[in-house]
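Right after this note come the structures.
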Structure P
Amino acid sequence: MSAAELTELPIDGTEPAAEALDELLSTTRLHLCLYTPELARGLYDRPEFAELIRQRVLAQRRLQVRLVLPPAHQWRRHHPQLALLIQQLSALELRRLPSDRPQDRPEYGYGYVLADKRNLLMLNDPLRCLGRYYPHGGGLRARDLQTFFDTLWEQAVPDTELRKLGI
């Protein structure tokens, strides 16, 4: 592994998290996975976030975007652009964890975005946007979180509230 691949940048607050997220999204080619137990205001409700996702999906027709978010009734009112984006782009796949799912690993409390199964923005405290950004690959940590995400994805269910809205 080269020195560039070991780069780990601390994230301390919404602004650096937003910059890291925008950079990560702008370089995504084939896979984008987002998991968060809480949607931080100022991060996922920004017009730039929605526009970058839209641009990536339209530019990369083979891009697979999978989101595991809290139930929509917890965030839809405060993140209307995200709800609209999900409604407009059928390429976005959205699920939520069942409420009775045991959360027996610390990773359930993290928020993270994985791009192309290697680049990683990990927020140990997703509401305060505290964590680390690995712009050149998160190595073993990214692989572990991708495996964790894949397991979550299989256990997750469609959000019935969004289905009621035709999303």
Structure Q
Amino acid sequence: MKVELDELVTQLDELLGEPILTEDDALEVAIVAGLAARLGASDSQLEDAVDWRDGMGEDLVESMWEQVDLDPLIAAVDACTTSGADELAVEKALYDVDDVIAAAVWCGEANRVRASARELASIVRMVPETFASEAAFAAKVAVLPGVADHIGLYDYWLALADTAAAS
């Protein structure tokens, strides 16, 4: 996971090097920072992002959370269970939700995504065979300290890791 972390830190530096003008830009920064934090990024690696989030980006981040709607993303995951979606479609649907949840954790906005995270875990547990292709990666993510710190939100990673039994 070191490679993924290094890529995220590089991407975060690039994002922070450009103007962050819209809610979409702010969400992208929050997603990348949230994913990096979950993978164990150091305080120094996240320092500029935290300074932006808590400083000049604060109003934009607040506005961004007022616009975030996870319902369509959860519906896309649920649709994978009945549509016979291929592994790539399942992966995209899962990670679209996971990105926003990771952003919320990083922004201290866990309450905004808690119900969606529970619903995601429930969907995975109801139809595990749909998500079994993600089991190996999920097993690696599920043991991260950043996941353990927020297991109430990240329970879907445990559910995904458990899908190995369904394959």
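No lab work stands behind these numbers, since they all come straight from the coordinates. Only a predicted model underlies this, so the values are computations on that prediction, with no experimental measurement involved. Cβ atoms are built from the backbone, for glycine too; each structure is taken alone.
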Of the structures P, Q, the one that 1.06 was derived from, the read-out being Rg/Rh (Cα atoms, Kirkwood Rh), for residues 37-116 alone: Q
Among P, Q, which structure scores highest (criterion: Cα Rg over 2.2 N^0.38 Å): Q
Relative contact order in percent (Cα under 8 Å, 6 or more apart) - structure with the largest value, from P, Q: P
Structures P, Q, by Rg/Rh (Cα atoms, Kirkwood Rh), for residues 85-156 alone: label with the highest value: P
Distance in nm of label points 7 Å out along Cα→Cβ at positions 45 and 69 derived as 3.5 - corresponding label from P, Q: Q
Structure from which 19.4 was derived, mean count of other Cβ atoms within 10 Å over residues 29-36, options P, Q: P
Structure from which -10500 was derived, helix-only ellipticity at 222 nm (-39500 (n - 2.57) for each DSSP H run of 4 or more, over all residues; to 500), options P, Q: P
Answer label among P, Q for the case where distance in nm of label points 7 Å out along Cα→Cβ at positions 21 and 93, calculated from the coordinates, equals 2.2: P
